[in-house]
Structure I
């Protein structure tokens, strides 16, 4: 299998766009919300990101080449890889922003640096969990039905990828629907443009042109600030971050986010195997953890992860080269300060149809790669991810209405009654949002076990849910002025409910009899 094939160009545009979006979010939040100075943002954080993506993308490209050589195949696709979006927002809003505000209240000389160090600590803790979990994750994977692993990804793909970009496509229809037509034509229609032009490249170029002509592209002064910023280790600041007060304050965020990253990457490895590429779970997860540790060692506060979407990249014809191209591109824009120029010239709208495609493929795979009888389990596993996205939309709407702003009312339990009057049980959505990835996996696994009449196994999964709820890793949330966040306190109502649910399955062998005729009638 050659290092670069035609499909790698399409894959590169999709993966690079996704990584680019993460970088733009980092610049916006760190520079705007947290007030990090340019020398910290461009001198340490972005070079740290470059190191982590260079190490990770390089390894996964090499891994794909080795798999191709050992199997004699030429259709092996490297695992997609980049910054973890959920951790990005969690560490900014639940770690770095509170740390900055606390430092300001205490009269610290440099609150921004304190916030950055808190982010380094969170990233370091997440990396340790990811690396350590690599050596036990395979056992977890073998014990978990494929429907449980893939449906979790499908829910995230539908909510946080497909629906989000579908909204954006219809908000800017001239750009969104035209580029969507190009993607549908080339990817679903299985045709190619004359001259060998990749569909992804055509979509991005056409989208960029239409964005500028229709006024979707931002209009403003040309950006500036280019210059080389070489990665420099920040071990002194990393050691300084390992303070008891910071660890105590943010352990409730670090532990669940580290576990979330570990399980999410594990599910994406399962997704790759379902698409035909079987990678070593241990080495894949270990490298993910090491790349996160490398990120914080060079100044980045943001963990990396094996991305959702491998079947989509593989369907595009991407192999190993798209991963290499991505790491070269991201490393260049992070080290040269050219990120602002790219954001100015190529709006995200130009490539949103590619991301919509990825979401569609991931949702479709959850059904196509699992037994037909497990379809109900897939649907149930999808719902928590969509619910979490719905909770995010509800809170974003509240913020747009002035809640959580300095001059507006804070988020509080009083909001629950207002939603209930509209027959929206938002309390359930907020509870589902916390630990949604665990909830999705467990509900789907329970349903598979019930479908196969392994009732004791279904009861055992309910026991796991009860344990996680009692530890506060699922459903337990607290109110902050502008959000709801995981509180890491026992969620007793849900723990009790899962225990009772498990008792139902435990008793099933004694209180029920098989009724295959009724089941056939329902089909």
Structure II
């Protein structure tokens, strides 16, 4: 009897402690943080028990889901980030809102953004709360921090230097030529041989997947197709959880969504392992190196010290290589495909710029496939792509986290606060970009990125600072090569079927695709 009483008392004590801690976390702490932030002039929508402001965000997004814009309207914020459009006029560029019981401080001030993104001390690490996004991207360069990130970058960075990029241009052109040849064949089969309608969004996804497969992994889109398809499913699953309360331990429960995620993740790992084994077998059969592409460099870094002839430990484990493969298979094609999609949309709606760019391409490249040196001379194409990235940045917002109690932009925030940078909103800020911030004007980049706005760090499409996207030069070279080759052969106009409805699924894409009419040039 005495033992049973002691067990009951112990269980009751544990439950009481758990309930107390939950009340502190879900009630007292949000109240205390709200009070401290208000004392500093930082306001925001009120905290709601357990869910925070996630319910209102979901409602605002659902309300905007069926909206379509005029093709000359580039302000998709009410559709993609309606909560920012509602709250910034009410509370200012810096305000607090709640995802569950976790405070988010929105930082719409470019100077504050610079403070966070330029930090080299690790004060603002990546936010790894959502396990579904971590499974999609892998714990590679995008999501690692500190010494782990430095070690990974040391291995990966040489694969994307400018000399390597110049050598990759031929591969990019080969992949693009294969796509373009299909369109030319369709034109030849047409009744009038003058025009063909193509859904460019999906074709660019296949193209950029083929390019990253060839240049980084020594394979092809055909071999990696199952990886990309599985990652696309993971992407939509991950985004479906972005505005859910992240309950600790919930990711381990066998829910339908978790089971699907686990299955897809296992499939991706198995497929990537097959690609890695193929490379290892080729190395063993030839007694040569692993290759000088991204996969080869990672395998070299993971090889045993005695195999390297060194005493240093291996820089990367096989699991880390798989995670980096996840990162680059996804990030290496997804963002570039959307850059090409939105660039083609803007070319189709601005025929005067289409002619300007075509003249420049003909002057610098003639009728030949563009070389790395020729691409460097395409100044107008570069300006056009930079303006595309400003108006239709592939990622509309990024997050960092306060690693301790910190002062950010003069505001003291508690440890664990999510710091949200609303890229799409900043890219339309008239105080930063001028009164024409909502207009398509590539000439604003005539004197370079640093002078395009009233702040040198205002373009955030590839982030900024030491953690800026390692693949940004790769993406720009690829986009310039593909745009140049398309302009050499076709004129473009929007299909009447096109509906201008940008949507965010971790990356920005047209909700209904991009049907475009291609006409053969005489």
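Tell me which structure, out of I, II, gives -21500 once helix-only ellipticity at 222 nm (-39500 (n - 2.57) for each DSSP H run of 4 or more, over all residues; to 500) is calculated. Computing helix-only ellipticity at 222 nm (-39500 (n - 2.57) for each DSSP H run of 4 or more, over all residues; to 500) on every structure in I, II gives -21500 only for I.
Figure out for me which of the structures I, II the number 2.0 belongs to, where distance in nm of label points 7 Å out along Cα→Cβ at positions 168 and 488 was derived from the coordinates. Source structure for this number: II. Mean count of other Cβ atoms within 10 Å over residues 160-167 computed as 14.0: which structure among I, II? The read-out comes from structure II.
Once Rg/Rh (Cα atoms, Kirkwood Rh) is computed for every structure in I, II, the highest value turns out to be that of II. The greatest value of distance in nm of label points 7 Å out along Cα→Cβ at positions 344 and 360 among structures I, II is that of I.
Coordinate-derived values only; no laboratory data. The shown structure was predicted, so the numbers you read here are calculated from the model rather than taken from an experiment. Cβ atoms are built from the backbone, for glycine too; each structure is taken alone.
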